[in-house]
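Asks: Below you'll find a set of structures to go through.
Read-outs: derived from the displayed coordinates by stated rules, not from any lab. Quantities reported herein were computed from a predicted structural model and do not represent experimental measurements. Cβ atoms are built from the backbone, for glycine too; each structure is taken alone.
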Structure I
Amino acid sequence: MSRRKPEPVQVVKQRRDAALRALVEGVPYIGFLGIEFDRRGDELTAVLPFDDKLIGNPMLPALHGGVTAAFLEVAAIVELGWSMLWEDIEAGRIELGQADEVLLPRLPKTIDFSVDYLRSGLPRDAYARARVNRSGRRYASVHVEAWQDNRSRLFAQATGHFLMPALDNG
């Protein structure tokens, strides 16, 4: 019995990056806000590069609260979508040549989303990481933390509950 030869690391990375890109590009609002994702293995960090259009209070100046909430919610939803895709990516069921044709799962729908604004978001880049606390067939719970210069000094955090998309049995 012979073992299957492992794929080159670059092929695996390209497949992962193509799947993440397809997932993110499927939501135009992510592009409007300029949110990017830094992937290290299966861990995602959402990055919100600073832009003047994101300022809500020019007197401080501070990030708009709605931008902060949207950033956290996007981080949570993309993390959930990524966790749903990960098994298919690793099993090689997502082919590299089909990156633009990848049939992505439908994204989870927000049931509720509660944001804690801990301090003003400063006019600089922001980062967020989401942690899936519970994910079942119907429901998922996610916690998200956002920081700017120092990960231990959060400027916002959120908890969201999401309705998971029905699995197609096609």
Structure II
Amino acid sequence: MEISIREIDKDNDKDYRQFDDSFLVTSKLVLRAERGRIFYTVVEAPPYTKKYGGRRVTDFMAYDSDPDKNLFFAYADNEIAGQIEVQKHWNNYGYICDLGVDSKYRRRGIGRALMARAIEWVRAKGLPGVFLETQDINVNACLLYESCGFELRGFDMELYKALNPPLDEVALYWYLIF
């Protein structure tokens, strides 16, 4: 399998979120804070399928006209396999606001390749680091971020409570400081 990472352009913007990002939840992270650090253990959870909803419509011009954000697509043998969206955040960190890998391409290096490309973009911008947010039920993603050098630096137990219907998930904030 040949993996390629391509920046969004006028020819590939149609590939935005054209893949299955659902995953089976079977576990979650249980947090504890100690001496200013956050630790976790992984525990079993009742299984269910998680699917991120609300496909946003995007086009190349939204990225071409803004030097402080970018979108990269991953292709496996020229088939869309995932994407990562990164931007300069208001706090001067890079912010990975979206990372998704097609369910049939997981555990094949796609997420790691996308993450490396986003980190490279953030470093080229001269920013001091990068962060992202995910949920306590997205254990495989958390393990990927940790293996890429990110540290769990914060959480929010209320972020998803006002959704309709409310979600019983904890928002986790992972940071990679250069």
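Asks: Work out which structure the value 1, 8, 17, 19, 18, 14, 10, 6, 3, 2, 1, 0, 0, 0, 0 belongs to, where P(r) over Cα pairs in 5 Å bins from 0, in percent was derived from one of I, II.
Replies: It traces back to I.
Asks: With distance in nm of label points 7 Å out along Cα→Cβ at positions 43 and 83 coming out at 3.6, pick the structure among I, II it was computed from.
Replies: Only structure II yields this read-out.
Asks: Still on this model: Which of I, II yields -4500 for helix-only ellipticity at 222 nm (-39500 (n - 2.57) for each DSSP H run of 4 or more, over all residues; to 500), as computed?
Replies: Label of the originating structure: II.
Asks: Okay, moving on. Between structures I, II, where is FRET efficiency 1/(1 + (r/R0)^6) of positions 59 and 131 (r between Cβ atoms, R0 = 30 Å, to 0.05) highest?
Replies: Comparing I, II, the top value of FRET efficiency 1/(1 + (r/R0)^6) of positions 59 and 131 (r between Cβ atoms, R0 = 30 Å, to 0.05) belongs to II.
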